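The next part holds the structures, each set out as structure tokens.
Where a number appears in this text, it was derived from the coordinates with a stated rule and is not lab data. The structure presented is a predicted model; accordingly, all values stated were derived computationally and were not measured. Cβ atoms are built from the backbone, for glycine too; each structure is taken alone.
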Structure P
Amino acid sequence: MPARTIRQHLAHMGAALGYSLQGLMAAARHETAFRQEIFALLFLPALAYFYGVPPSELPFIALGWVLVMAFELMNMAVENVCNLVSPDFHPLVKIAKDAGSAAVFLVIIVNVFYLLYLLYVY
């Protein structure tokens, strides 16, 4: 099998970027929770700065919410695959969907506690 050329690598990276952007747009269009997390990503660092959190901490607040959004995208993927495979109720599908939701919830809780910690310290 011949090695890929630089042009092929760049084409592959461009296609992957396009698919990623399509996924972000689909989530923003169809998922209320994702839109709320975008709002948190934009609003919470500004709010923290207003309440005296130093600028050096703000990227970590933003990165935490980007992580929440990544978990939300994975949860959306699990839910869509579950709906495709089993449109009717099935106990295993419920467990899979609940587990995805719980993962998002845990990351949100970590971020909320981090923000509360920063507000307490500063």
Structure Q
Amino acid sequence: MTERLSFAQIAILCAYAFGMAGGQILFKLAALQVSPERPFTEGIFALLQNGYFLSALAGYFALAVIWVWILSFTPLSRAYPFVALAFAFTPILSSMLLSEPLTIRLMVGIAVTLCGLLLVAS
């Protein structure tokens, strides 16, 4: 049987998933500033000047480095299920910060995802 994750490992993995959700919020904020009527190439150039987009890219780069560090002391099979927390954090954050709807169906899906994480990670 595999060794249990320490409290510190679980906290780091939860923070990682929260960072992933934060990146998604930044991508959404960047998308809100991009006009869909623009030609594709103009849209790309606008994104490259968009602070939210650039912050999300920088954050994801940092998270990639952190992920490699996490994997240096945590088995991938134990760490990867925690990425599913981003599927819970992102809709909750988008509801709080962007006023996007948080439906009962979505909340049930989040609960099922969290139950699955508990089963896999315990």
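Which structure, out of P, Q, was helix-only ellipticity at 222 nm (-39500 (n - 2.57) for each DSSP H run of 4 or more, over all residues; to 500) derived from, given a value of -30000?
Values: P: -30000; Q: -24500.
Source structure: P.
For structures P, Q, which has the highest computed value of distance in nm of label points 7 Å out along Cα→Cβ at positions 28 and 52?
Working: P: 3.6; Q: 1.0.
Of structures P, Q, the maximum of distance in nm of label points 7 Å out along Cα→Cβ at positions 28 and 52 occurs in P.
Say we calculate distance in nm of label points 7 Å out along Cα→Cβ at positions 44 and 68 for every structure; which of P, Q gives the highest result?
On the way: P: 0.3; Q: 2.6.
If we compare distance in nm of label points 7 Å out along Cα→Cβ at positions 44 and 68 over P, Q, the biggest value is for Q.
Given 3.9 as the derived value for distance in nm of label points 7 Å out along Cα→Cβ at positions 60 and 84, which of the supplied structures P, Q does it correspond to? Intermediate values should be presented prior to the final figure.
Values: P: 3.9; Q: 2.3.
The correct label is P.
Upon calculation of Rg and Dmax of the Cα atoms in Å, for residues 20-75 alone from the atomic coordinates, which of the structures P, Q produces 12.4, 37?
Working through the options, I get structure P.
Please state which of the structures P, Q yields 26 when relative contact order in percent (Cα under 8 Å, 6 or more apart) is computed from it. Walk me through the intermediate numbers first.
Working: P: 26; Q: 34.
Structure of origin is P.
Using the calculated result 1.11 for Rg/Rh (Cα atoms, Kirkwood Rh), pick out the matching structure from P, Q. Please report the intermediate quantities before stating the final value.
Details: P: 1.11; Q: 1.05.
Traced to structure P.
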